[in-house]
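Each structure below is given as structure tokens.
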Structure 1
């Protein structure tokens with residue numbers, strides 16, 4: 001997957017396109033991405049995905065901006081791993097873009113730069129100023145400008161009694177109430193975060209304290225089983241007990257970790273933290289449970 005961070009001068013002659021934040025690249029996103037790849041292969045065209053940084057609500061309504069499930073770098077890795085995207089265009093979302101209407105966005109970016117022949121989006125998709133660029137609006141525009149729109153129906157998570165949508169909103173809700181197993185069903189993997197080490201203790205260094213970024217979606221205050229490893233490392237995950245607490249003095253969300261083995265980190269380093277499930281009283285994390293993908 002080719003990632004384009006600077007859109008100036010970038011253009012391809014034709015593509016099948018999808019648009020969205022794709023925060024967490026969850027089960028619902030996977031369905032959209034499968035159709036993106038399938039339709040690209042059927043038409044003999046490359047696939048292109050347009051996403052944004054920062055989250056549009058961080059600009060339009062900062063007070064309502066959600067905590068993110070994945071950083072931009074994580075999002076790129078997750079998208080690349082699907083094998084569905086040939087070109088990923090990361091657009092800077094700022095005040096100027098927030099005032100761009102849906103028609104101008106389609107003409108200036110999706111058609112002029114990506115040569116869009118078909119648009120694949122979730123059935124609840126909307127873009128442009130005031131979110132007027134709904135599937136119905138875009139379909140009508142496409143009949144004039146020469147592209148088609150294929151909406152993808154949103155599915156419930158398998159095993160749920162109600163029609164819970166496979167959405168970033170639902171994944172965040174489950175994480176924030178501490179239902180990490182439920183969140184894994186939406187994400188199709190355990191939830192992971194990066195923490196900055198504040199201090200370590202014990203010999204060997206198996207007791208670790210880390211601060212979590214305030215912009216990221218962190219689990220509720222509770223004890224969890226999971227695993228840790230140095231950020232960016234390909235080393236095996238080390239099972240750990242993860243205690244999430246708010247530090248009232250610093251107003252930061254903290255994680256105290258008791259790993260089953262030494263972790264080669266020092267204060268200031270970044271640690272990758274994988275949350276699997278709530279800890280059951282008296283049960284230590286096992287390698288098999290904590291490393292489940």
Structure 2
């Protein structure tokens with residue numbers, strides 16, 4: 001990595017007990033980097049890392065919605081390793097339901113993890129980064145932070161919010177020497193679409209047969225996804241190692257790339273179609 005010099009890099013990674021987060025931690029430890037890994041189960045993380053040298057690992061069970069606990073985990077990282085170089089906000093989960101089927105509790109829980117948990121990490125780490133005039137924030141979004149499908153409304157809402165938060169953050173902290181990236185994977189062969197990782201509605205409605213069909217298709221998908229999560233973890237390391245925050249939006253997966261291009265084309269068509277009415281709402285001669 002171009003930074004730091006003369007010592008291993010120190011990473012703070014959330015959501016590490018399985019999937020992309022786990023593979024990222026494995027690769028970082030194999031590189032000889034320092035890692036604080038937050039997880040809901042330190043035991044599960046330890047079991048998953050069997051055979052990996054964990055000398056440089058600080059595994060901690062943290063409720064990301066607990067602001068003080070998050071701040072304590074970041075402070076402990078500095079105390080143990082001397083500094084933090086890269087933060088990866090990876091924690092999250094999927095949820096398949098029609099918008100009408102999502103309860104208030106479902107929605108608040110999703111935003112607690114994907115937005116307010118991320119915000120807790122950012123509030124705690126940014127003073128550290130600003131003081132050092134260095135640091136890198138990598139927020140793991142999804143192609144569903146750029147486009148949307150029926151039945152994914154809650155998950156998309158969280159990822160769209162993460163995208164807006166991250167774009168604002170990148171502009172705010174650039175003058176402080178802090179780099180910011182979004183990573184937007186497509187479908188990967190992880191546990192993301194298995195029932196122990198995926199939220200489903202408690203009361204599904206008969207009014208949405210298309211959503212039910214889509215849900216069944218996704219539950220049958222594990223093992224056939226295009227994306228390799230180990231390669232995605234390596235790509236995240238490459239983003240940090242480049243020392244270059246451009247592009248802000250880093251697409252991962254050819255499926256993600258194709259969907260993003262399609263979304264841009266559809267959005268541009270909407271913008272052009274809206275032009276005639278848009279210009280009628282100006283105050284005459286205001287310009």
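Every number in this text was worked out from the coordinates using simple rules, so none of it is lab data. These figures come from a predicted structure and were not determined experimentally. Cβ atoms are built from the backbone, for glycine too; each structure is taken alone.
Given a value of 20 for relative contact order in percent (Cα under 8 Å, 6 or more apart), calculated from one of 1, 2, which structure does it belong to? Numbers along the way, then the final one.
Working: 1: 17; 2: 20.
Computing relative contact order in percent (Cα under 8 Å, 6 or more apart) on every structure in 1, 2 gives 20 only for 2.
Work out the source of -14500 here, i.e. which of 1, 2 gives that when helix-only ellipticity at 222 nm (-39500 (n - 2.57) for each DSSP H run of 4 or more, over all residues; to 500) is computed. Don't skip to the end; give the middle numbers.
Numbers: 1: -6500; 2: -14500.
Matching structure: 2.
For the read-out FRET efficiency 1/(1 + (r/R0)^6) of positions 13 and 101 (r between Cβ atoms, R0 = 30 Å, to 0.05), a value of 0.40 was computed from one structure; give its label from 1, 2. Source structure for this number: 2.
So Rg and Dmax of the Cα atoms in Å, for residues 221-268 alone, computed for just one structure, reads 13.1, 36; which one of 1, 2 is that? So the calculation was done on 2.
Who wins on distance in nm of label points 7 Å out along Cα→Cβ at positions 213 and 245 among 1, 2, i.e. which is largest? List each step's numbers first, then the result.
Details: 1: 2.5; 2: 4.5.
When distance in nm of label points 7 Å out along Cα→Cβ at positions 213 and 245 is calculated for 1, 2, structure 2 comes out on top.
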